1. One of P, Q was used to compute helix-only ellipticity at 222 nm (-39500 (n - 2.57) for each DSSP H run of 4 or more, over all residues; to 500), and the result was -22500. Which label is that?
2. Comparing structures P, Q by relative contact order in percent (Cα under 8 Å, 6 or more apart), which one has the largest value?
3. Consider the structures P, Q: one of them gives 28, 23, 12 for semi-axes √(5λ) of the Cα gyration tensor in Å as calculated from the coordinates. Say which.
4. For distance in nm of label points 7 Å out along Cα→Cβ at positions 45 and 61, find whichever of P, Q sits highest and give me its label.
5. The value 1.9 for distance in nm of label points 7 Å out along Cα→Cβ at positions 5 and 29 was derived from one model only; which of P, Q is it?
6. Tell me which structure, out of P, Q, gives 1.02 once Rg/Rh (Cα atoms, Kirkwood Rh), for residues 53-92 alone is calculated.
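Just so it is clear, none of the values below were taken in a lab; they were calculated from the coordinates. On a predicted model such as this, the values are computed, not experimentally measured, just so you know. Cβ atoms are built from the backbone, for glycine too; each structure is taken alone.
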Structure P
Amino acid sequence: MTALIQQRCQPIPKGSAALSVDETSRLLLQIDQWTLITNPLAIEREFRFKNYYETQAFVNAVVWIAHREDHHPDISFGYNRGRVRYNTHSVGGLSINDFICAAKIDALLH
């Protein structure tokens, strides 16, 4: 399989199923420091920064990725932290698109 960061999000066909537990576990190994949240099922990561400017720059970069991939996370942020959460509402759980976007966000910091 192509590395997550090299993939692009694809539209999820209507009626598609969420990823299985095995698929989710395998993909979690490919993203750094993301946590599986169970209610509702999602992946989430908190990021820390030196100041508000760095936090806002990060949030803007995440928004750019979301726009480019047409896959949008829940984002919350404060002075020196940002939290990003992905799930795919149309499947009622996680899809490959969640992991592709998480990998692209990780790449912002490497």
Structure Q
Amino acid sequence: MNWQRRVAAFARSHGLLHDPATHALDLASEVGEVAKGVLEATDYGRRPFRPEPGLAAEMGDALYSLLTLAEACGVDADQALEAALAKYEHRLAQRGDAGSGDVERRT
């Protein structure tokens, strides 16, 4: 079973599927918790990164939120990921960099 279908079935069975805006806000909140975990694991940049035990759980929450958002939006997450990988592969082949090129680079 793919992850999106598994998450969607779980969310449906527990009444946890909502409108896309609700899921988008939930995703932003969960990604913020991941970022906070990384900041805390580095003591806000004062030491090298060492993963804390709760970081994996926060990443799991963020992944769940992303997959429920995909479901609420009618987006096939597997297809979206395949398209993103193909895009990055093309960029790497064309210019040797996977970035969008929209941000000015400074040396």
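1. This value belongs to structure Q.
2. The maximum falls on structure P.
3. Going label by label, the one that fits is Q.
4. Structure Q comes out on top.
5. Computed on structure P.
6. Source structure for this number: P.
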